Structure I
Amino acid sequence: MHYKFDEDLRIAKNTEIELAKRLEEEKGVEVISICNTQDYDILIRNKHGKYAKLELKEDFMAKNTGNIAIEFESRGLPSGISVSKATHWVYKIVDYKNEWFIIESKKIKRMIGYEMYHRIVSGGDPNSNTKMYLFSIEEFEKCSDVLFKDSKYV
């Protein structure tokens, strides 16, 4: 399991910086800010002046489990998709084709509403009783767009 908070936080911050840099360099997007709240992770403005709030998830277990986890509750309180103000979620699935997926938050909520997940599980940090919807990677891919595809896997 990957539950070392300080290490996970360091990795997450590095991945946010990587995403911001790639968005600017590869997509021509202006990164306005990297946020440190539960609302969203990165605020961007595209070439047309439209703003988007991104939530970034780096999933280390999906390759082995075949599932994408979408958190919705932690420690008995709404969390994740339930409280995020992000307009889009970006998923980096580690060692799985090295693709970064992007999906609108409202699409994730529709997938949840249509019960496209195959089960709800508890997990996360010890004693957090974090609850998550599990979607198969294949189902998630069908509903997402590829944001980046790292060249060594093309």
Structure II
Amino acid sequence: MNIFMKITTLLSGLLLVRFVISKFFAWPISVQAFIEMAKPIGIDPTFFRLFTGVIILIACVGFLISFYLLIRNRVKAQSKELIYTAFFYLYGIGAMIGALVAEFLLRDEPKLPLVIIALFIVITSMINLLYLKRYDILGSLKGLSSSK
């Protein structure tokens, strides 16, 4: 795997660590943001913050696991590690698109650093998925399911 993929996967995971911590430890800036964002949709801000924290935690752990698999050269064609890595890139893209939607639709004014981080994760995950495409992800999925 190329160095770009390894570095961006690690960076994505590490960037999300801060957001997971801020949500689970109820940092004041996070609490205020979720009070603001929960109003338009009428849900409990604490539930919204913790639910979002779980979603981001899964993405964070997924990126860090993918990084580990990449540096150990475990991501190969016809491997379950390829499927895991591709899944976590897709999951990260979905989570960050959700974050962008929330940022633009639920906040009075989107926070530029958060938008940049989410875009970084979306764009690099898409690039990494395109790189993984050469390993025939769907073929790997079919091969693994038929070998059981």
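Read-outs: derived from the displayed coordinates by stated rules, not from any lab. The model shown is predicted, which means the values in this text are computed figures rather than measured ones. Cβ atoms are built from the backbone, for glycine too; each structure is taken alone.
Some values worked out for this structure:
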item	result
With relative contact order in percent (Cα under 8 Å, 6 or more apart) derived as 28, matching label from I, II	II
Top of I, II by mean count of other Cβ atoms within 10 Å over residues 104-111, largest first	I
Structure responsible for 6, 19, 18, 20, 24, 13, 1, with P(r) over Cα pairs in 5 Å bins from 0, in percent, for residues 96-135 alone calculated and labels I, II on offer	I
Origin of the value 16.9, where mean count of other Cβ atoms within 10 Å over residues 32-39 was derived from one of I, II	II
Ranking I, II by Kirkwood radius over Cα pairs in Å, for residues 40-79 alone, the structure that comes out highest	I
Answer label among I, II for the case where helix-only ellipticity at 222 nm (-39500 (n - 2.57) for each DSSP H run of 4 or more, over all residues; to 500), calculated from the coordinates, equals -28000	II
